[in-house]
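Asker: Below are structures written as structure tokens.
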Structure 1
Amino acid sequence: MKKNLLGVFTAVFALLIASGCGSSQESSGSEKSGGENAKSEKVHKIGINLELSGASSVWGVAQNNAINMLVEEINENGGVNGVPIELISYDNESSETQSLVVSKKLVEQDKVLAVIGGGTSPTAMPIVPYFEEKQVPLISTGSADQIVQPVEERKWIFKTPSNNKDIAENMVKFLKDHGKKDIAFMMLNNAYGESGLSSFEPVAKEAGLNIIAVEKFAADDQDMKPQLTQIKAKKPDAIVVWAIPPSASIVNKNYSELNMNSMLVYSNGAGSNMFIELAGEDAAEGTYVSAGKVWVADMLKDDDPQKEVISKYVEAYTAKYKEGVSPIDGMAYDAMLLLAKAIEQAGENVTRETVRDNLENLKDVAGITGVFNLSLEDHQGLKPEDILIVQVKDGKWVIPE
């Protein structure tokens, strides 16, 4: 199949995706799959380890939808090289412990070819050593840079969200362009928040910005007014928030209730359609998020390399699920897209090892999050230009003027 078909959504369906099992020395989709002596019915088994319940289900459910939609369409068009994909999905319950339990079940019991997950940094970080040990390809939709770094210790690990360092650089440039200097930083008290702070601090310092406050909160906290009250007293020019809904939305709601007027800028973790709904349209008005392009597909230039694939993704997803798309579900779509392309390139020699090797060498793959160019040194493959600052205006996401 030809590379350029990846740019076309319908062709992606026809070309990609399969699920199957395979150790690094076995074929998958032909006669062998899974463990050394396991047999298969010519399917590529792909494991899904996502947050379908719990605090991060606002991410996991939408991501699961995106993966299933793409796999269904690809299978309807003949699968990958004539072999269908079988998805085996488990709920990690937004739990770090359960994420590891699920991973072991997928690898050791279901003998999958590769796994997509965990869907967040806290559920991804604990499983990285396990997938390295078992030599099974893992594509995470968690954002922490440490998921794929240092790359020499992450041979089998990939991810689709933009790196926190790139997001930090994007946000800092935006803040400087708008004359903001004194910055308060709010964060989830977990691996995602810590990765955000460690990425943002040095970039902000180098750009001459002052971080005058750092406040943390738990994923299940229901009231962030105490932290916001502390910040309000310091009169920052802007507040940077590194969190995901629902906590990200609660920050926004409490910010509005306290009548604060500092610029409010979120990391890409807030990139869920539930963000506005949970915060309330009035409270969310004017808020900025560092995100991808999927929310503003109709505002992209015709020569944008992602415009066609994003536009068709938006149309297909909204028609199927009767709800809007978001950067979050787009990350999971991209994970399946990359995995399917890696399987397709393996031809009849589909093993965990060939899939891993192909993932590492994918080039110019236009997805929802960006254009992926992976390499031995980069298991994420995006660039800062793939990130946009978007704003809530009249209840919708727009590119700010």
Structure 2
Amino acid sequence: MKALNLAIIIVLTTSYSYGATIFDRNDALNVELSADLQPFFQQVFANTSEAKQLSTPGVFTFQDENLSSVLHIPVEIKVRGNTSLALDECSFPKLKMKPSKEAVPKGSTIADNKEIKIATHCGENDLATRTPKNRIANQISPLRESYIYKIFEITGTPAQKSRLVIMNYKNLGLQRYNFLLEDEKIAAKRLNGTIAKWENPYEDGRCIPGDACTIPQKVFLSAKEMNVDLNLLARTFIMQAMVGNYDWGVRVGEEDAFMSLWNTEMIEGTGGKNIILATDFDLATAVTGKSELAIPRELPNGKIAPKEPLEFNIALVRLNNIKKLFGESVYEQQLSHIWAKAPAISELIKTSSLDAEGRNQFNLHIKELFRAAQALKANTYVIPEIEPTEGE
């Protein structure tokens, strides 16, 4: 794989206020993780049924931007993920680390973070080689995915926060782009709520054996029945369409063919409506650059607008479905909200550390979504009925 120039990092924020978190800046942070990961990974892949219960100690080293000092924090490291834990998907699995509470100083940028997730580079494949799930198994993937979280943040779409890092795996002599990811529980707390738990998390796919899941007294029926904020949910649907993410799902109502939740969480107790939190984007086509994979689902009879890019056609179908699910008023309101944030999104992409092709993919997806929205409003094309496909 052709290495990225890690020396060229664009700093988007020059000032930093005490009390901010490690996720609040857009520039890449140099960090180090010291741990015997090679024997740990061997254990993980040899015991896949118990992989998430295994752990190894390590030390996380970083420049704390609140305290203006270098911290060396003992951590407990575990693997995470679902399909990415398959050896033919990621030879370098996704990680999470639990910092030693006693070792984290008051006022640190990671204070109150009981757990921090690491979106790793997955492997060392070249860009032309994709995994069975069509992942990019190299550092390009986390580099691109990290900016999706930033775009969601710009538009006020509920999602976890991310921080791009240049991760030095000391014991492996390896340095790669990764990103740190806010834990869902911290995201829920930030949004003044808690993560909802479900009656049978194993049966409906909400948890994988080995996860720390509790057993509550309810099930997710649909967004409408669960008092979910449909305005924010419509915004989430539009933003997911913008980045070409199809590895997710929320059942909106009885008219929606999709069942339950996928790659999302519901936050409850926010003082009003419940909120759906978006959580995973590594298979989004803005990351993978593989929009053609959506053709069987979105365009079973071929392009609706043959002369337009594939991304335009897919966005046209997705936006039409969103409009039907939420109604024209909610759809138009949320689309206008996102459009108003377009200059800030454009500036983020322009000044980002994205690779050239990644920058092109982001700009293409955003441009074609807004063009498709204009065509939909003008009734330029006849759009056939299709079943909603999120999460399939």
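Asker: To which of 1, 2 does the computed value 116 (volume of the Cα convex hull per residue in Å³) belong?
Answerer: Structure 1 accounts for this read-out.
Asker: Could I ask something else about it? Given a value of 0.10 for FRET efficiency 1/(1 + (r/R0)^6) of positions 239 and 343 (r between Cβ atoms, R0 = 30 Å, to 0.05), calculated from one of 1, 2, which structure does it belong to?
Answerer: 1
Asker: Match the computed value -11500 of helix-only ellipticity at 222 nm (-39500 (n - 2.57) for each DSSP H run of 4 or more, over all residues; to 500) to one of the structures 1, 2, and report its label.
Answerer: Structure of origin is 1.
Asker: Given a value of 30, 19, 14 for semi-axes √(5λ) of the Cα gyration tensor in Å, for residues 159-254 alone, point me to the structure among 1, 2 it was derived from.
Answerer: Clearly, the read-out refers to 2.
Asker: Let me ask you something else. Of the structures 1, 2, report the one carrying the highest value of relative contact order in percent (Cα under 8 Å, 6 or more apart).
Answerer: 1
Read-outs throughout are calculated quantities, based only on the coordinates presented, and are distinct from any laboratory measurement. Here the structure is a predicted model, which is why all the values come from computation and not from measurement. Cβ atoms are built from the backbone, for glycine too; each structure is taken alone.
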